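**Student:** Each in structure tokens, the structures are laid out below.
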Structure P
């Protein structure tokens, strides 16, 4: 009863203070029934405390109320409990071990927003997947703290998941081996045979701009004459890091971004600084439905300023500016205070209904999300620096839509879900038996072919796996894909991540198609007077 009296007293004091404040006076002046709703809330607390069948855990119950308050605003305003603050901060500053997903709790289930590129979940989990079971236990109504408790763990430990996926009638079992989640931003950087530089950027952390600028400098020294920045499944991060990157590839005086909000200090315009030198080669940015927030700011600036072209599919559409406000108990609220706009004036934020996060996220699972070009005429139109038409309506609509990523058969996908390390183990054993492969990277990259004896061994091991009921014809029909998996794992084992991704990009049909559009990127950048 003492807890109830405390809650009631605090509530009354807060209402009195709020009513005297400028914000409270403004609210009441608008004819709001806020006071009546607050009184109803107090009555609910009294009823629950008096009549509920068990003693009430008011700490847990009030956290639920605080979560509900923030969720009713928009999909990105959140309440953060005190013991989650360190976890959130470390995701941009340090290392942690787990499966590697960006997620939200939707319909009481963990819903994958995007797997982190290069993490154990990459290639196994898809945007929109719902995690129904963890280690044979139901994940229904799991809390965010519960997600961290269940999915994080020491490197090398296994977690068994059951996934509900759109279009699948049965739950999909997925085994994932936990690993260190990459906190660094640049996962790969190399120059392809035709002089194309490739930078795979998976997030915007506190070191991102330094990593990207260093990567550009190194690739130029290696003979790069054009650049792909791969932002697919990049869920965002620090906006300031985007500004520093764009500033390195633009001359001074270009508007990069603007924010607009209700408060005067939330309205900003950001411009590139005056620099004597900047990167002066054509750029292509790759995006998909998992590209969000800071990655959309980068893609939008490149597109609007005609600094490069954007290829892929329409991005996520997260263009809300959040500020984090600490609370007295060590928790915090992250509140939307403004919206992001690209240099041409496009609003990045995708439409949402207040409080309806489910449809907002699950729309990403639709097969034609952002790919139906017949709908472009329905979108608001804007113009770039040189007068090209670009489209608003939420997210960044690419200049060039790319074909869907190449897909493997369901049977091969089932094998990889069963054991994501299967081809890694094959490659590790083969590398140990053939150390001579590590003598010449160029020869390996261009000439090495998976020997038939190794493929015979691979098939023997695949079909010896019990309970998978794999279709042999379909598995053998994926032989070219299996070759790439093994060769890329060999490259990673023998040389490292950069070499591994050089092999992967050869089997990535979207990257290969993107290479066809550099003439267009060069022409657009030249018209805007950026190139040498």
Structure Q
């Protein structure tokens, strides 16, 4: 089949309305005609600076028009996307760019000081490209590159083997570069089934997909509320672009629910992408505080992935638009499509309850399959279109992507149980599991209970060293406005819903929860805070 994203984009750009919006950031709209020209120019500029197929490009940028433009340019020139977490500092930044063998780095002007400090330690980088501001003396100006040239399509033969990297921090060790082949990623994302133009059927070829898209016209309008540098935002944006849709990015460096809803109303966005309660709760708070401020009737679907999305928040959001579908996806950078949970005004699925995908199984630590309905806990695994492995790490690749009875699987480490009807109950990531006096406690289960309380805005649960218990369950909470910490009341509330050994031994309040920009839990920082607080009591 030779599925690749560069050929799909070329096909769409050859016939889609030149005036249809492709990407929007603030007041700047880039039409599909402009998007085609700008990304072709950028692809050629990277080639002219010595980059060849398979070379890596670091994306050290926040959400803006530059991210999807650079992504498309890489697809077209057969270059490899490398996401760089903009929260990283000197050593972490150097590690990502050095480990990935980046030959080009596109960076926002706000990070010019960090780039200047890194340059001499990264001799393999042959092209530095600055977005905005006065470019450093050794850097190219991004806008000059995308506007310099005729904007014609590249004459290059692409392959389904073309790669895309997603660096994932995980919970332990240094970040790992997940290697996705274009063809595998295409089918992991649904193989075109999720593109409305294909009417729920997988197209047989790139030509068939492109013809369907051109016949249907411009696709949907999506707002990735989470950073594009993480898998959830990245993969959904790729899907939108490959369906001739429009990706709308927000301007605030942190998530601003008011800005998001204003963008929905202004641009008639029909889908939003979030990462659990860290985004959904501020959205609900904004709607409840000013219920008549925004018209959000254009929203058809809100997609979440990466962390739990609480049932109560889902139900409350639906009161403001009962036509929405709230989709909770169970996946990771290492695998897509473990399971799906859908909530509408007509029905709901309990938080952490997912319908298992058709290529998924649940295995024990000994790689024995867990029988549905047995209540045995195991690791979720997926076969079929999965990553090649981790870049330059054969040992970790072998562990996460084992071959079991002749079939290769991706097993990122998420514990779950599987019911008789095939539904999964997600328990948590194995590396976060707390062993307290021999009992296993999964943090997400306790966190879900904590976040149902009116006094708790957000919560993380970790294990800290304890002489009696080995590891004590400790909760770190961000209190709701107007509340003071009442440990005893919170603990008793948890005790009423969970087994006693799961009740936090101590609860500590923080002004702001430990979370990354994409909403995922920063368990390392939460554990450090909990250990320091616990040892002082």
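**Student:** If distance in nm of label points 7 Å out along Cα→Cβ at positions 52 and 476 computes to 6.3, which of P, Q did it come from? All intermediate terms of the calculation are to be shown ahead of the outcome.
**Tutor:** Working: P: 6.3; Q: 4.6.
That value comes from structure P.
**Student:** Can you tell which of P, Q yields -11500 when helix-only ellipticity at 222 nm (-39500 (n - 2.57) for each DSSP H run of 4 or more, over all residues; to 500) is derived from it? Walk me through the numbers on the way to the answer.
**Tutor:** Values: P: -11500; Q: -9000.
Checking each candidate, the match is P.
**Student:** Matching task: -0.20, -0.39, -0.83 is the computed value of log10 I(q)/I(0) by the Debye sum over Cα atoms at q = 0.05, 0.07, 0.10 Å⁻¹. Pick the structure from P, Q. Mind showing how you got there, number by number?
**Tutor:** Numbers: P: -0.24, -0.46, -0.90; Q: -0.20, -0.39, -0.83.
Going through each structure in turn, the value belongs to Q.
**Student:** For mean count of other Cβ atoms within 10 Å over residues 60-67, which of the structures P, Q scores highest? Please report the intermediate quantities before stating the final value.
**Tutor:** Working: P: 14.0; Q: 24.9.
Biggest value here belongs to Q.
**Student:** Additional query: When distance in nm of label points 7 Å out along Cα→Cβ at positions 36 and 76 is calculated, the result is 1.0; to which of the structures P, Q does this value belong?
**Tutor:** Values: P: 3.4; Q: 1.0.
Source structure for this number: Q.
A short reminder: the numbers here are calculations on the coordinates, not readings from a lab. As the structure is a prediction and not an experimental result, all values here were calculated from the model. Cβ atoms are built from the backbone, for glycine too; each structure is taken alone.
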